[in-house]
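Next up, some structures in structure tokens.
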Structure 1
Amino acid sequence: MSRARTYLDWNATAPLRREAREAMLAALDVPGNPSSPHAEGRRARALVEDAREQVAALVGARPADVVFTSGGTEANNAVLAGGWDTIAVGGIEHDSVLAPARAGSARIIELALDENGVVDLDALGAQVRQSGGLNAGRRALLSLQLANNETGVLQPVAPAARLAREHGVAVHTDAVQAAGRLPIAMGTLGVDYLTLSAHKLGGPKGVGALIMREGASLPTFITGGGQERRRRAGTENVAAIAGFGAAAVASDLAAMQRVRDLRDTLEAGIRDIAPEAAVIGSGADRLPNTTNLALAGTSAETLVIALDIAGIAVSAGAACSSGKVGASHVLAAMGLAPEIAGAAIRISLGPTSTKRDVAAFIEAWGRVAMRRRERAVA
């Protein structure tokens with residue numbers, strides 16, 4: 001009998017929630033196109049609009065502000081490729097933010113970060129106030145993620161947004177990793193654009209949302225139809241959207257305290273085995289489920305493969321590179337030494353993670369650390 005596997009890669013994708021699966025199966029039996037005026041079409045439309053209300057409630061927004069997309073990547077691309085003159089962005093952002101920002105003609109202002117990868121608010125204040133700074137362009141944008149996908153480090157989005165908007169700068173936050181793990185209120189954050197992805201919170205893969213504050217402007221990003229408030233043409237993926245809505249409703253923030261306790265137990269166990277191990281970003285507020293762990297001298301690729309063979313799924317960096325394990329641009333932007341950045345793996349837990357999962361990881365990781373010590377003294 002094969003040994004049961006231990007899944008500790010929730011930041012890559014969360015297992016599909018039962019509620020989402022049931023909603024999707026029910027939606028698959030609805031034959032109508034949500035843009036059709038007949039009864040079948042109206043039934044499909046009702047599923048989409050119900051989900052729109054559910055996703056809006058997850059982040060304290062109005063249903064009218066929700067535009068469904070194919071995922072967080074498309075939503076981020078839509079904002080960052082929105083014809084800005086100036087974009088302020090930090091090197092720790094997801095590639096779906098950095099790539100479209102740098103591919104366009106916008107002037108890029110790099111945000112200053114501290115040793116944990118947290119934006120320096122004093123430096124940001126200077127950037128928005130100085131002559132020729134962030135607010136010099138006709139259309140300027142600050143993009144600052146709510147939580148980092150690799151380290152779990154949280155950003156001070158609300159105070160950063162106040163600084164920016166006081167000087168006429170629009171604000172975007174990538175909230176993909178934070179949704180379902182932290183309470184989110186778009187009005188409290190003070191942002192103009194917020195992006196989500198369903199599969200990070202137990203919904204299906206391939207669906208996400210762009211939330212736009214009332215009055216925020218953005219060019220239409222897919223043309224050819226009037227769907228999604230005339231911003232994203234194309235027949236909606238009704239089943240996936242229904243699953244997204246169900247996952248949003250099923251999100252359980254209360255469970256995150258238990259997840260945090262498991263995460264803390266895992267980190268304590270690792271420190272007992274190898275006090276020299278680095279927990280990256282531990283000096284800042286983090287997501288309750290995320291640990292980024294490095295043992296200098298052991299490559300991340302070696303660790304991920306060794307743990308996989310032991311039946312444990314973790315990752316090194318973002319799961320967006322066709323299965324490749326490469327250098328992390330996030331850790332490089334934080335200024336970490338190559339021997340640490342190249343050794344870092346991400347362990348991410350979820351509501352169904354158990355003490356047994358944590359114990360299995362500590363045992364397997366301990367074997368890797370022991371082999372490293374044996375090689376060092378050989």
Structure 2
Amino acid sequence: MVIFILFQILDVLFFILISFSAIYLLVFAIASKFYREVLPNQNIKQNRILVLFPAYKEDAVIEISVANFLLQDYQKELYEVVVISDHLEDETNDRLSKMPITLLKVNFTNSSKAKALNFAIDHFKTEPFDIVIILDADNITETNFLKNISNAYSSGAKAIQVHRTAKNLQTDVAVFDAITEEFNNSIFRKGHYALGLSSALIGSGMAFDFEWFSNNVNHLCTVGEDKELESLLLMQSVRIHYLNSVYVYDEKISKNEVYYSQRQRWLTAQYGSLKSNLRNIPVALRERNIDYLDKIFQWMLLPRIVLFGFSILISVLLLLIAPDFSVKWICLTLLELLVFALCIPQALFRKFIKVGWKTVPILFIMMFMNLFRIKRSKSFIHTPHGEF
């Protein structure tokens with residue numbers, strides 16, 4: 001009898017916990033369908049823009065990305081492309097130095113994107129730039145990228161996240177990674193923005209008011225610099241705008257072991273940010289800073305693959321051992337599948353049904369294991385690119 005009561009209590013507690021997350025995702029999944037992008041005026045001032053490519057051991061991709069970016073349909077004298085070369089090969093540096101860019105060479109003992117960004121801003125802080133853009137070394141953009149960023153900035157956006165999407169789908173892991181990216185775009189960018197909240201940042205394809213960034217970049221000190229930027233912006237009531245029609249093409253993870261290590265870094269950053277920002281909840285409540293409170297709740301959520309995986313696993317187990325308890329879990333799983341269907345583009349969904357589903361059990365186990373490997377760390381876990 002005692003065991004049965006304990007089982008009931010645990011069942012209800014787990015169900016409530018996962019239900020809150022699922023309902024939160026459903027609300028923003030539905031809201032994403034009402035997202036309407038207001039395109040800024042196309043005939044307004046062209047701003048001076050600093051474009052930063054932090055590049056740590058990115059010899060395989062950095063030259064291609066820079067060469068692509070130099071094709072921008074924007075006045076050449078109004079933007080500066082900067083590569084922060086950290087542990088790049090001498091041959092790569094030699095070739096980069098022949099391009100019309102600024103090459104900043106660093107050799108950090110404990111490398112991180114935060115250190116690279118601080119170094120670059122120290123170098124340019126007295127220059128009269130209006131906007132700073134942060135891209136990853138593997139990112140590819142369209143030729144109207146700078147024009148769209150400049151127009152949005154001139155229309156009042158001081159912090160901008162563009163639509164990051166996959167440039168490779170060659171492996172099952174890459175397909176799943178691409179789906180995760182678009183899922184997050186729907187929930188944490190389109191859905192939030194449609195309801196008047198800030199978009200989430202994602203680490204690249206980000207643009208900021210140069211003065212604001214120069215004054216705040218020195219606060220970045222962990223491997224989760226995008227989350228540190230989010231908390232700084234939201235604490236200062238600066239809304240993060242989202243441009244769904246402006247694309248940055250990003251290389252998706254193609255190997256299981258790389259996915260595992262990258263997600264470990266992301267989870268460490270997420271829960272580290274949660275821990276360091278919890279103390280600010282009373283101030284946010286007093287100031288009615290809904291954006292900031294929502295961000296803290298986001299950081300409490302389980303990874304989506306763990307959330308969905310648990311629901312499916314518990315539904316199946318209960319169906320076998322206690323069918324009466326399984327009904328509500330099956331309904332919750334169906335609700336989560338609805339969220340999934342609302343968020344994923346049809347082409348990616350078809351690709352997933354064809355090949356991507358096979359890797360989900362392995363990735364679920366990896367993410368579940370990562371929950372026990374979260375640690376507060378400032379060490380940078382490098383994600384290799386150019387291997388697909």
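Readers should treat all values here as calculations from the given coordinates under stated rules, not as data from a laboratory. These numbers come from a predicted model, not from an experiment. Cβ atoms are built from the backbone, for glycine too; each structure is taken alone.
Remarks
- Among 1, 2, structure where distance in nm of label points 7 Å out along Cα→Cβ at positions 219 and 243 as derived comes to 3.2: 1
- Top of 1, 2 by distance in nm of label points 7 Å out along Cα→Cβ at positions 147 and 163, largest first: 1
- Value -12000, calculated as helix-only ellipticity at 222 nm (-39500 (n - 2.57) for each DSSP H run of 4 or more, over all residues; to 500), assigned to which of 1, 2: 1
- Distance in nm of label points 7 Å out along Cα→Cβ at positions 139 and 235 derived as 3.2 - corresponding label from 1, 2: 1
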